[in-house]
Structure P
């Protein structure tokens, strides 16, 4: 990893990488909110460079991390940092990313837990809680009866073992978000099949972030 800190640098890069994968590319603009301890240390510990590096697709051992802000200017990535020092309900090392690419805008909230370990607690307002260490599917779909079992059957046909699963919805018969961590990647044809189901809005396959 590139330092100085596994929690304030490496873990932050990994949170940015998750957002990069979820957005399916490098954002054109982003607003990064650093909460609690991050709000006072993000510059000194390199968290500002780390989050931008992750958003540009850099891994935790990429030597370019220390110059990530310069690279962002070169490629036209507009960024804004917002420190919020007193958010008592949030983990001390919490980051919120709001990023835009073309017509798409995402919101990812993550925590750096130490030793490079992260938790992604929310995507686009849906509670999820996943580590980014496994292949992860984020599926936004209509709240249809039997949908979870159907998706599990598709993954079973690909010999994908489910490690964790969570489902969060905005209301009965409203939009739901299913987050599934699996031990091996599904076939591309299975992802495309799920995307074409008339009750599925979006399917995102996030590869493990290292």
Structure Q
């Protein structure tokens, strides 16, 4: 799996600007037990470089995408990170090995509860899972050093921009169905926001304000 990620990183460097991902990120990708985050009947496929279904019409992301999004955050050991779209908890587990604290939000309550139990069972004590609409973030613990969003919004959600620290980074898929792009958002020391589109992607859609549904 890691060899495929390395190869794909080199192939997409023209989009992302990164020929390879950091050794810290790749070491964690190799270490986190992805088979623990997929249904039992799919465990034999857990280490393929592809997304896999986890129920409720949601998937665990392709390992390359997890590695890319994690690496683009430039995670530091002292960071407090907000994740939108906990899903099975795999991305949160990866981040938990790289940063101080991970707060993760999942709209679908059964997914949130299973992610909570799984992360606790695997020893990721520096994670906290909340069942809620991720569009609004998790303001009680803001501001965050980094924010990662694993569902697509047409535009970067305003509440998430507000919850990002000055000097922080956010990675989020943006756009409409079939025309999404992975977007890097940075907020400088003065609070000025900059956006950079990285590469075309396809994610589930983030629930917009007032909409009840699923995002993971």
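We did not get these values from a lab; they are worked out from the coordinates using the rules stated. If you're wondering where the values come from, they're calculated on a predicted model, not measured in any experiment. Cβ atoms are built from the backbone, for glycine too; each structure is taken alone.
Set P, Q, criterion distance in nm of label points 7 Å out along Cα→Cβ at positions 83 and 115: the highest-scoring structure is P.
Which structure, out of P, Q, was mean count of other Cβ atoms within 10 Å over residues 19-26 derived from, given a value of 15.8? Before the final figure, lay out each step's value.
Values: P: 19.4; Q: 15.8.
For mean count of other Cβ atoms within 10 Å over residues 19-26, the value 15.8 is produced by structure Q.
Of structures P, Q, which gives -0.30, -0.38, -0.56, -0.66 when log10 I(q)/I(0) by the Debye sum over Cα atoms at q = 0.09, 0.10, 0.12, 0.13 Å⁻¹ is computed from the coordinates? For log10 I(q)/I(0) by the Debye sum over Cα atoms at q = 0.09, 0.10, 0.12, 0.13 Å⁻¹, the value -0.30, -0.38, -0.56, -0.66 is produced by structure Q. Among candidates P, Q, the computation of mean count of other Cβ atoms within 10 Å over residues 107-114 that gave 21.2 used structure P.
Given a computed value of 0.75 for FRET efficiency 1/(1 + (r/R0)^6) of positions 27 and 179 (r between Cβ atoms, R0 = 41 Å, to 0.05), which structure among P, Q does it belong to?
On the way: P: 1.00; Q: 0.75.
The correct label is Q.
Given a computed value of 1.20 for Cα Rg over 2.2 N^0.38 Å, for residues 51-122 alone, which structure among P, Q does it belong to? Working through the options, I get structure P. Highest-scoring entry among P, Q, by relative contact order in percent (Cα under 8 Å, 6 or more apart), is P.
Taking mean count of other Cβ atoms within 10 Å over residues 67-74 as the quantity of interest, name the structure among P, Q where it is greatest.
Details: P: 14.9; Q: 22.9.
Between P, Q, the highest calculated value is found for Q.
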